[in-house]
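What follows is a set of structures for review.
Bear in mind that the values in this text are calculations on the coordinates, not laboratory data. From a predicted model like this one, the values you see are computed outputs, not experimental measurements. Cβ atoms are built from the backbone, for glycine too; each structure is taken alone.
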Structure 1
Amino acid sequence: MKNNKYYSEFGYKIWFKLKPFVRALLRIKAEGLENFPSKSGFIIAANHRSHLDPPVINTISPFPVMFMAKKELFEVPVFGKFIEKAGAIPVERGKKGTKSLIKALELLKTNHTIGIFPEGTRADPGEYLKPQAGVGLLVSKAKVPVVPVKIEGTDKVFPKGAKFPKLLTSPIEVKVGKPLNFDDDLKYEDISNEIMEVIKKL
């Protein structure tokens, strides 16, 4: 039978078995896990301060999460192949991102879960960047629930410029909010801004 998954099912089976160990190693404290939908096929939107954010979210999510990642990361030896198998979606910076948007919509239609960072890049500790309008475009076109997630502490464990994470040094706190749904008549910028405001208030 043909495998219709965009990611490595075998890889995620191993990952899901390792999740309790990873959560303990990273000292992850998660709240609001009951807010995740019972079925896959939704969007997770979170603030972004560290390269550690995607694996942290994939540790607390009940389903594999496909994240958008800049195309250059796929060219990094070993790591590039790893994120490819994890289902990351390549994004070409400086372009409109039409291909990545289409791919994300295709995956949502086939019940995959997509992870996005509205800020587009890592913010400095304690700060939030202006969300990108493209996030609102994706949400508007997808017409699926958006689960807001706030992450605190990853920038201390794996700060900008660091080559390796500082394990067992500082706890990571994750708060999952209730799913959001948006009206069709809202502007893309308004959708992005509202998502970011909800994340801040978690």
Structure 2
Amino acid sequence: MNITVYCGAHCGKDPEFGKRARELGTWMGEHGHRLVYGAGDVGMMGIVSNAVLEAGGEVLGVTPDFFILAEEIHESLTELRVTADLTERRAIMIEEGDAFIALPGGTGTLDEISEVMSLTRLGLLGDSKRPVMLYNINGYYDHLFRFLDRMAEEEFFGHSDRDNVIEVKCLGDIEKTLLTAGQSDTGRNRLYSR
């Protein structure tokens, strides 16, 4: 399964963030899941990608050319795709993903996972079996979940749409969520087709 992971180019203050990113990457590599991510070699991005590679897994990095010029990419990826801009990068990461996980990160992470939430809500990814997960390590996404609940309460976001944003707190939650993924392919990926 291709798992698109969005996360920060920094590690954050909580050491648990990096520990869980490494655990996720190791598990992905050991279980034959392919990481799709933003091609960085620093912060949470570097931790998860290195863990996948060290565990014998495959990694697809997707990056705009200006990050290459700034030398901010991982040099040992299984595959690197260079895009013209961030918009194309996001489209490829969505197209390649069978499931989506946001680890702790900043505004870029929030932008990317929010786009996936919106496309899922609009039915443009077609299949609700392509799970959208927020890895809520030590409550990192608590405020975002409360905000999503408020959006649903105020009827800017449907309750079923809110239910499609899955809170995961440990690797076991991710495994359980992925077990139900891909069981239906009706209308899959109408916006980004393979």
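Just a few scattered comments:
- When percent of Cα pairs over 16 Å apart, for residues 91-138 alone is computed for each of 1, 2, the largest belongs to: 1
- Among candidates 1, 2, the computation of distance in nm of label points 7 Å out along Cα→Cβ at positions 35 and 59 that gave 1.9 used structure 1.
- Of structures 1, 2, the largest value of relative contact order in percent (Cα under 8 Å, 6 or more apart) belongs to 1.
- For -10500 (helix-only ellipticity at 222 nm (-39500 (n - 2.57) for each DSSP H run of 4 or more, over all residues; to 500), calculated) the corresponding structure among 1, 2: 1
- Test item: log10 I(q)/I(0) by the Debye sum over Cα atoms at q = 0.21 Å⁻¹, for residues 11-106 alone calculated as -1.28, pick one of 1, 2: 1
- At a computed 10.8 (mean count of other Cβ atoms within 10 Å over residues 75-82), which of 1, 2: 1
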